[in-house]
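Participant: In what follows, structures are represented as structure tokens.
Just so you know, all these numbers are worked out from the coordinates, no wet-lab data involved. Values in this document were obtained by computation on a predicted structure and should not be read as measured data. Cβ atoms are built from the backbone, for glycine too; each structure is taken alone.
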Structure 1
Amino acid sequence: MRILFLTQWFEPEPAFKGAGFAAALRARGHDVEVVTAFPNYPGGKLYPGYRIRPYHRETIEGTTVHRLAIWPSHNASSIGRIANYLSFFLTALVFGLLRGGRYDMVYVYHPPITPAAAAAIFCTTHRTPFVVEIQDLWPDSVSASSMADGRITRVLGKVCDFVYRRATLIIPQSSMMLERLHERGVPRTKLRRIYNWATYRPTPEGATAQRPDGFEGRFNIVYGGNLGQAQVLTDAIDATARAAKDRPAIHLHLFGDGIERQALEAYAAQVAPAHVTFHGPVGRDAMDRVFDEADLLLVQLKDDPLYTVTIPSKVQHYLACGRPIVAGLAGEAARLLTESGAAIVCPPQAVAAMATAILRIAAMTVTERAAMGHLGRDYYNTHLGFDRAIDETIAVVDDAAARWALRKKGTE
């Protein structure tokens, strides 16, 4: 089957479903091409070696990638973010109308919802089935981020409904998200839950481990990823400051970038200047080596009903790393981490509880922490691994193709 994978984010951006996902579909016998934007996430600045133009074609890890023009932006400006999303919607729509008929199926990664809206239009025109994978529930997540007012979220809600009605099948990333979609009126027969996997790669055989700068002589807590509003990392800084009063060696390392970085740096300088270090973003493999050297991995999300149905990708990634975890989460993500035995889970934005959890793990022996991490890796391999997710994805693709064939037969 010839599949078009439509996603606004792709390598060299830190895309979750990128070249590895496309290669896995190809390995199962499908011909896969990617339509994406010129890379600018998460900083909102174009990556070196690229310049905005109407169209650019390249090959990444054996997959043909079609890059389309976009307005680069990813900051606190709602106008810039809207321009970013709408520009890719328009260029993806034009590409799909002109060339979408060459594909047997379109597989869309959401968020944002705009590429899926483009697919809903051009797939209807070409009578092509399309599958939508939902990582963040819109318009809920947009509303929770305070990036849009009520009028915009209502419009986004209608766009989502438009896409869901026309999609052949929909893949939510959690069971609770599936239930929320069903409550909105999406038939259960259209919904297929597939858990995300981790992009973690173990240290190559024979490689020598290196301690990152600033790790020596400390109990190192690591957060790696987006420094945004949803993560409320001021609470992680507060929890670190509290815990460090009892154990001065405790140190929080924040790797990454995002719209909250400057504010977080200013806050940490006031609250815990001796116990928080900002490192900036690093490459995926380098970040995995940092995770390997951490004593504790940290994840947190805002206390918002939306995040009870979301499983942040860090959950799977941290479990695969095989390190102890402290998580300020609720809902399905909290359940998975608790089941794994590798994490102490606190209510979201509960600073005192997080500080206590940090101290509990800091008081463990190295052997006890290693055993805790092994439980997480075993849980990940059993329930959340890459091969399992690809098997389930192929089943959805095949099911969508079969449904579409029956539908076409019924209209002939």
Structure 2
Amino acid sequence: MENGTDSPAEGTEGVESQVRQIATRARDAARALAAADSDAKISALRAAATAIRGNAAPLLDANAKDLAYAREKGLTAAMTDRLLLDQGRIEAMAAGLEQVAELPDPVGDIMAEWERPNGLRIARVRVPLGVIGIIYESRPNVTADAGSLCLKAGNAAILRGGSESLHSSTVIADCLRDGLRQANLPVDAVQLVPTRDRAAVGAMLRMADLIDIIVPRGGKSLIERVMAESRIPVIAHLEGNCHIYVHEGADPAMARDVTLNAKMRRPGVCGAAESLLVDQAAANSQLPGIVDVLSEAGCEVRGDDRARAIDPRVVPATEQDWDTEYLDAIISVKIVDGLPDAIDHINRHGSHHTDSIVTRDQSAADTFLQRIDSSIVLHNASTQFADGGEFGMGAEIGISTGKLHARGPVGAEQLTSFKYVVRGDGQVRP
């Protein structure tokens, strides 16, 4: 494979030099890719999808090596599930590339235009961000998602995946580079940092002269490190302490189905529900049925005293549980005194990622959607829809919980900035 696996670079200086060479090539590639026409980018993404399908066997072999490495490191079952590739997930990656290919090209889109009284014609036009460094953990599909979205938006991508996914990510990155090559676009528009050395992360965070944006995607410790050390603007993907709120007006069957899916479809993803709030007015009728389906699915339910009084299967929760992203088959349950109490709890303890209300009361739903300060809010739907693919974006780099530049799923459009194009007829300013 082009990118190799563990790099021969040794020591911090060797890693720094290696990353600088990668970033320098990315800067050159970004300038060329910014001028690429839409058809060439579409061709590259379609060819990359074909390459991923054609390399399914090598990809599964590489993933088996990564899984063995992960078991040696003692990764949890949820983290191992994030890492796992099978035929279905490989096909989903390839299909995701094709979906990104068919998205409208954001580059060159005229966001607004107007004419001034002096005759100047002004337009605000979308342009690529430039070179984007993506630092992520475990999930090899992020290699495909991040690389494809950066390419679609005319950016060069420097991908620093998790140490446990290095073999899988190498194969995927090579497929993306193969697509670029077939479309006569610069292959260095997608590069994987080919080392497990953590010094590579620090090196990327210091290269403000070559890298325009950093996007971290991973656990709390990674995000905190990036936010603390980066000299480059960061689009933050913080932890997903997501909530399901079962309002007193909720349909019981819907409440059970939505809660079960939100928690147990894939417990290890950032959109998995970690806390369940149930109205006191409906707790006796709603909670036992929800605990039934969660327990049958193998989920541990931790709750406050009022929840435990209703259902003895609920084990004691602590104050720390309200602030915990488990990424595992565990959920915390709190009985709340109505809609204002639920909103207050979520805004205080949540991570402003994704939160959902289940209710047939439209007025209550509207209040919840308006007052919850999260990047994604839902009514009568699972939090596991917090995904760029489900939003019609083809894929995502992550869910941004910040409020500047991008919020929510970060797709191709969110990986652009803009410039003002001004056309005149010889005007001079008085």
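Participant: For relative contact order in percent (Cα under 8 Å, 6 or more apart), which of the structures 1, 2 scores highest?
Facilitator: Looking at the calculated values, the largest one is 2.
Participant: Can you tell which of 1, 2 yields 23.3, 80 when Rg and Dmax of the Cα atoms in Å is derived from it?
Facilitator: Here the read-out was taken from 2.
Participant: For distance in nm of label points 7 Å out along Cα→Cβ at positions 315 and 339, the calculated result is 0.9, so let me know which of 1, 2 that is.
Facilitator: On the way: 1: 0.9; 2: 3.6.
Of the structures listed, the value fits 1.
Participant: Given a computed value of 5.6 for distance in nm of label points 7 Å out along Cα→Cβ at positions 51 and 347, which structure among 1, 2 does it belong to?
Facilitator: On the way: 1: 5.6; 2: 4.8.
It traces back to 1.
Participant: Check the numbers for distance in nm of label points 7 Å out along Cα→Cβ at positions 155 and 307 across 1, 2 and tell me which is largest.
Facilitator: 2
Participant: OK, next. Mean count of other Cβ atoms within 10 Å over residues 43-50 was computed and gave 13.0; which structure, 1, 2, did it come from? All intermediate terms of the calculation are to be shown ahead of the outcome.
Facilitator: Numbers: 1: 13.0; 2: 23.6.
Derived from the structure labelled 1.
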